[in-house]
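Throughout, read-outs are computed from the coordinates displayed, never taken from laboratory work. Nothing here was measured: the structure is a model prediction, and the numbers come from that model. Cβ atoms are built from the backbone, for glycine too; each structure is taken alone.
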Structure P
Amino acid sequence: MAFAKISADPAAHPVASIYKLLIGSVVPRPIAFVSTISKTGALNLAPFSFFNAICSEPPAICFSVANRTPAKDTIANIRENGEFVVNIVTEAIAEQMNLCSGDYARGVSEFEVSGLTPDPSEIVRPPCVRESPVNMECKLMQIVEVSAKPSGASLIIGEVVRIHFDPTIADNFRIDPFKLRAIGRMGGAGYVRASDYFEMIRPRIPLKRGD
């Protein structure tokens, strides 16, 4: 199928317009539900949809945090103590996750706002979300400042040092997506359920000598 496309030069359009194209095109996006803790022990819990797994040895994940003044609690806490937990968002806790997306004053615990339960982690100080079936305890590897502009962001890369998962959703470490029931982020206020699933087998192409 041929498309009659138009071209958009990011330098020639408002930032908000290009942002809408990005979040409407890069879909569905997984959601990192990130729990952190301040030096004084204040808990924070916030969702981020610029999130993915990036390495398996060591296991590493990343998510980005948009620039704010003052900085968002999540990145401020990670800079303070170098630890965080990523909790997977499912249909069952979608509403609670949405409550945690509000811009609350520093020190306000989104665990209390949402009614979600903090469970002690094994390695890091920030707690896991009990109601999430998968939790990944992470140690900070690197913060990459992608852009210092007002609508810029920083990329946070963490090594996964513990993974907690509900054994009823997995078989030999393979997670069943229909039992996990994760949700993803679309453009605007849209979300998607991971309920329409199909498989394709990767082609096996023989290597030539010297490859």
Structure Q
Amino acid sequence: MSAVAVFFTILGVLLLGAMSPGPSFVLVSRIAITSPRLHGLAAALGMGIGGTIFACLAVLGLTALLMQVEWLYLLLKLAGGAYLIYVGISIWRGAAEPLTLAKTGAHMSLTRSFSFALVTQLSNPKTAIVYGSLFAALLPANPPLWLLLALPPMVFIIEAGWYSFVATMFSTPRARATYAGFKAWIDRGAGAVMGALGAKLMFEAVKSHRI
């Protein structure tokens, strides 16, 4: 397989991975619904930068080191899981609060929307391992320099592009009207999903450490 074919194969797999539902999707869609559209786009930017950081680690081979340093990987997974549980509890507790777009936009700055998304993206170190495994499986033994240099910015375009699409779709008046009608149920569902994903991450970390 040529380097160009490998490049587009990796991009296709990464796009499918970005589109799969997870804590990042839950967070960006909720920010887009409850805040002005620009906040959702700021969150998408945070997701893109977080994905790029993981891609850079994978290209540099640091994910292999992370797998070797077992205690550090365990610590990162436990911390990431705890953070997702915290976010889930926060969303659940705010389920009964009425939706007020102006108020929401006022108390959450663009910087906070960006950083909230970035930390959520980075809270799951498994993503770095997935990138590392994908690159190791598909890249040739001696990949050309242009291929290694092109992967991180393309990861940014995929991650930021997908979540910008999500933010745009969920910031429409129809999406907000639907959310306002079922806010309590949607927030509790989103909080439960985030909490469950965090608990799953922590459980997997402890289980793998015991093994």
Structure R
Amino acid sequence: MVRIGITGNIGSGKSTVALVFEALGIPVYFADKEAAALMTLPEIKQKIIAATHNQIYNGDVLNKTALAEAMFNNDALRLQINAIVHPAVTQHFEIWFSQQHAPYVLKEAALLFEAQSHALLDKIICVHAPSHIRLQRVMQRDNRTEQMVKAIEAKQMPEAEKMRRSDYLIQNYQQAIIPQVLNIHQKILKRGFDLIKDNT
């Protein structure tokens, strides 16, 4: 079974695009959502509490805003938290993957390249939109200021670099998403065996 990653910088609409693939019957692993769930597991929770020295949890519920704020201007803490969470997500993905029955699966993640998890995938799709469009989307969606959104993106790999390193590109502005998804879907189905063989 082929493993395809789907990524894009904040506001690109990668989750929306992933849902279109899901509507085609392709299993999608939403890494950020699964990471939040994994951070409620006792063994991971205790490591995060020890790393942050703060009240990051309300009972068993992770306070994602508090964690994001604690990590934002603390690169050492951010790396420490990533070192706790990313391996757990990778392991969980492998278990999930072993339970799927489809020509290929998608792993949707904002930090696919940053976390080096792209190395375990066969091909990568990058969802792209111009920076000013992504900025407006996130400001409206999350009620954030322009400065806040730009500060978040500054922590991500530049979009141009993600596009350069990806195998497929979906433009999530001006052009309709569905025809682009269908085109890539058909290419992956036709090349499925070759994609696996190329990585063996």
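Side notes on the structure shown:
- Structure with the greatest value (metric relative contact order in percent (Cα under 8 Å, 6 or more apart), set P, Q, R): Q
- Read-out helix-only ellipticity at 222 nm (-39500 (n - 2.57) for each DSSP H run of 4 or more, over all residues; to 500), computed value -28500, structure in P, Q, R: Q
- With Cα extents along the principal axes in Å derived as 51, 39, 26, matching label from P, Q, R: R
- Which entry (P, Q, R) yields the derived value 1.3 for distance in nm of label points 7 Å out along Cα→Cβ at positions 56 and 136: P
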